[in-house]
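Every number in this text was worked out from the coordinates using simple rules, so none of it is lab data. As the structure is a computational prediction, the values presented were derived from the model and not from experiment.
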Structure P
Amino acid sequence: MRQFNVVVLGAGGVGKSALTVRFIRDVFVENYDPTIEEEYRRPITVDGQLDSLEVLDTAGAEQFTSLNEVYIKSGKGFVLVFSLTQEASLQELDNLRKQILRVKGGDARVPMVVVGTKLDLVNEREVQRHTIENLSRQWNIPFYETSAKRNWHVTEVFEDLLRQMRKYYPADPSRKRKKRPSGGCITM
């Protein structure tokens, strides 16, 4: 079983923790309590293969954004989160995406997904689907619209990201255990 580090990034109050906790524990966190940093682990089977995700839920508050670079260096995959009910939160994602590319050496294929949260709040929606589709196409990053409260499309986000990470960071065949010679005892 391989382990992949996932970093969840986005502005404050967009639903990063609700998304993460829904995926890890399958519960919805109703109260908003600003996160500084929370780390979770969960085994996940995708395409018949078991792996472990270590998910780092980061702070969205501006006073902690200097920590983003540290998180990005250790991350293998990134969930860029915005709220469908806050247009300004979508604009923050381009800065985060550029920071990831800069820290990771400019490779535009770094495993990432864009996630719009609060899909269930239809009457409060500010970000239209075509806007996200255009950005997703421009950045060449898949996007999902989710609701942690209703558990809509949450698992798909992490499954997609895991597939990207497996492809981007293939297993090292030289690290497989070597078979011991058979045939009794060896004396040295």
Structure Q
Amino acid sequence: MREFKAVVLGAGGVGKSALAVRFVRNEFVEVYDPTIEEAYRRAFEVDGEMSMIEVLDTAGADQFTALKEMYIQHGQGFVLVFSLTQESTLREVESLRQQIYRIKGENSNFPLVLVGTKLDLASEREIPTSTLDELSSRWGGVPIFETSAKRNWHVQDVFAELVRQMRQRIPFEPEIKKRRRRLRGTCIIM
């Protein structure tokens, strides 16, 4: 089974934790409790093939910038989250994407999905679909999902798409090669 590392990034309060917990535990977190870092693992079947996905839920607060850079460096795929009810959070996602490119390299082709949360709050929506279509086009056709962790709308679709991209863009390395690479250059005394 292939293993992948996904990093969930976005402004504070957009619903990153709610999205991650809904995906991994199929529960909705009602109370907002700011996250510093939380890691979840789940075996997930996509297109008839099982994968293990580790989802790193990150802090939205700016004071954890050094941690965010480390997460980006080690992440294989990224879920950039904004709230459909707060237009300012979409600008934050654009800044995060630029930060990923800065850390991963301008020519990187990393797996990426863009996620608008709080779809169930239609009367509070600030970001029109046309804005998202234009952004997707500008970003080279990046998939954009509108979700609701509360109602469990399209949450699985987000991670299924990310796994598809990771399978396609990240070369498969059998476990035995990984172990050999880790041991290379290591002194083992028996």
- prompt: For which of P, Q does helix-only ellipticity at 222 nm (-39500 (n - 2.57) for each DSSP H run of 4 or more, over all residues; to 500), calculated from the coordinates, equal -12000?
  reply: Q
field: Identity of the structure behind 18.8, 77 (criterion: Rg and Dmax of the Cα atoms in Å, calculated), options P, Q
entry: P
